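Bear in mind these aren't lab numbers, they're just calculated from the coordinates by the rules spelled out. This is a predicted model, so every value here is computed, not measured. Cβ atoms are built from the backbone, for glycine too; each structure is taken alone.
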Structure 1
Amino acid sequence: MGMTSTVPDVSVDLAPSNPRELVLRNPVIPASGCFGYGQEFAGAIDVQRLGAFVSKGITPEFRSGNPMLRIAETPSGMLNAIGLQNPGISRFIRKYPPMWATWEVPAIVNISAESVEDYEMMARRLDDVSGVAAIEVNISCPNINAGGFCFGWDARMSADVTRAVRRATTLPVIVKLSPGAVDVVEIAQAVEDAGADAVSLINTLVGMAIDVRKRAPVLANVTGGLSGPAVRPVALRMVWQVAGAVSIPVIGMGGISCVEDAIQFFMAGASAIQVGTAAFAQPKVLMELVDGIPAWLAANGYARLSDIVGVANPRYGTEPD
């Protein structure tokens with residue numbers, strides 16, 4: 001294929017059936033927990049050129065997070081056990097959305113809770129807050145009413161959370177899936193049926209490291225979330241499975257650190273991507289993706305990003321069974 005003369009269309013609609021819509025000028029989104037509240041990176045990159053960004057995870061009440069050490073480097077990635085350090089929903093709403101309301105880039109708020117009622121309460125409070133474009137629901141949280149069993153591991157509990165959030169808000173709802181589920185496709189279909197506008201995956205895998213000199217776990221929390229290039233093949237496989245089984249947009253993430261990584265996720269069926277760990281090591285990777293994805297499409301003769309979404313996935317775009 002030859003070069004195309006026009007700049008490829010890389011815009012993406014992540015909530016096509018929601019009247020409030022979520023149209024991004026490009027598919028590059030910094031992932032939750034890796035981009036603060038947006039302004040932290042403003043000195044390093046042009047935040048307004050991003051497709052969107054996702055806030056740190058917000059909880060019903062203030063959380064100071066886990067004790068140190070909270071981050072450890074691993075081969076091809078890192079472990080983190082930050083523990084959702086955040087100001088809580090009330091202080092968050094007062095402080096950050098007013099700033100975002102003056103920005104061009106859409107801000108997506110990631111929410112975490114330990115009960116369905118708390119998810120619903122936060123979604124309701126965010127519904128008409130100026131500066132909030134969408135909600136990303138983190139279901140990789142322990143359900144205190146189910147003995148700490150993670151919401152995202154169970155299709156019924158995942159659907160209950162999604163339904164409650166959908167009831168409470170008119171905003172686009174993205175549900176972030178846990179790779180700890182036995183069958184991630186079953187969870188994805190359950191949240192789609194419960195009203196999710198899109199799904200994002202994967203959240204981190206659970207891992208740990210031991211300090212052999214101290215004979216103790218490196219992280220104070222013992223376990224942490226594994227992210228970075230080490231998880232990319234797992235993430236790509238799950239995105240491929242889910243994209244072939246749902247009809248709502250899929251946002252892929254997990255170890256993406258260059259244009260070719262991103263292209264693999266699009267070809268698996270992702271409509272957009274999130275970048276986390278790579279942006280810590282090299283914030284400029286975000287702009288490299290913003291510029292590099294359309295350049296790759298042009299060089300390969302594609303006029304639109306949507307032309308490559310799902311091309312490597314025979315199940316993509318077929319009617320789910």
Structure 2
Amino acid sequence: MPRTTIAVVDSKRLLTIFGPRDQHLRRIRSALGVGVSARDDSIQIEGEEPNVLRATELFEQLDRIAREQGAVEAEDVSRLLAVATGERQPVPHHEPIEVQRPGKSVQARSEGQAAYVQAIKDNDVVLCAGPAGSGKTFLAVAMAVSALRAEEVRKIVLVRPAVEAGESLGFLPGDLQAKINPYLRPLMDALREMMDYDLLRRLTEQDVVEMIPLAYMRGRTLNNAFIILDEAQNTTISQMKMFLTRLGIGSKMVISGDITQIDLPTNRSSGLIDAMNRLQDVRGCCRVRLGGKDIVRHPLVQRIVEAYDDQT
């Protein structure tokens with residue numbers, strides 16, 4: 001029976017590839033019909049020749065991900081298994097985005113995501129529309145952290161509109177800041193994956209990293225900053241104009257949202273939809289649309305999004 005061996009050398013990396021309690025390993029064995037074992041810090045694969053070849057390529061890619069990103073996530077395994085079983089086309093390897101956490105990097109995991117990252121590199125204003133889980137916010141935050149790390153900007157400003165999804169702010173406990181914090185939490189979660197806690201706290205205290213509601217942007221001009229507006233589908237047209245005109249010298253803006261999840265009153269038009277139409281021919285602005293194939297959360301999220309799209 002055909003057999004192959006992949007040298008990993010680093011035993012910690014081997015544990016990362018196999019996953020917690022060998023979860024990744026069991027999924028790969030079942031999906032590809034191969035026997036897999038570890039011996040002397042290497043991976044041994046045996047089975048039918050075509051399956052061994054597919055499994056060998058998959059484990060080599062997981063080893064690369066473990067080296068570059070420091071961890072192998074369940075969605076990495078899902079994506080590579082979909083390619084190995086022919087459910088999905090392979091995605092070329094893209095240059096990782098260097099962030100502040102040692103041993104951690106972020107990488108585009110689809111062609112759409114790669115186009116989004118490239119658009120951010122090439123343009124001062126990028127508008128991105130896409131479904132939940134397609135990496136809109138995460139990749140924008142990664143590019144902001146990378147720009148700060150490379151001293152291309154002096155400040156990161158993360159902005160969200162404080163729009164309720166069926167629940168009024170007035171009924172939430174606490175003062176104004178306590179009521180606003182839940183809206184900014186997703187941005188903080190993304191930052192924490194890319195920076196050590198002490199560094200993030202220090203940069204926040206020094207105002208190098210700032211997280212604010214959209215309403216607080218009026219009257220400001222931000223120079224040498226990387227500015228991200230998240231959940232932009234919940235801005236009005238006038239709010240979007242106000243935000244866009246905060247752009248200062250040496251700054252970049254990324255504006256992202258899911259236009260299928262608008263929480264504005266029915267008599268208000270979304271500023272994101274308006275801006276994507278209005279700015280399509282403005283030099284220096286770029287529009288990016290992500291889709292279901294770019295979703296990198298739990299595989300079920302993609303199927304849920306498709307189910308809702310089919311009924312709209």
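When log10 I(q)/I(0) by the Debye sum over Cα atoms at q = 0.17, 0.24 Å⁻¹, for residues 16-103 alone is computed for each of 1, 2, which one produces -0.72, -1.33? This value belongs to structure 2.
Given that distance in nm of label points 7 Å out along Cα→Cβ at positions 80 and 224, derived from a single structure, equals 4.2, which label among 1, 2 identifies that structure? The correct label is 2. Source structure of the calculated read-out (helix-only ellipticity at 222 nm (-39500 (n - 2.57) for each DSSP H run of 4 or more, over all residues; to 500), -13000) within 1, 2: 2.
Say we calculate FRET efficiency 1/(1 + (r/R0)^6) of positions 152 and 296 (r between Cβ atoms, R0 = 25 Å, to 0.05) for every structure; which of 1, 2 gives the highest result?
Biggest value here belongs to 2.
With mean count of other Cβ atoms within 10 Å over residues 128-135 derived from the coordinates and found to be 23.4, which of 1, 2 does the value describe?
On the way: 1: 18.4; 2: 23.4.
Label of the originating structure: 2.
Match the computed value 28, 23, 21 of semi-axes √(5λ) of the Cα gyration tensor in Å to one of the structures 1, 2, and report its label. The correct label is 1.
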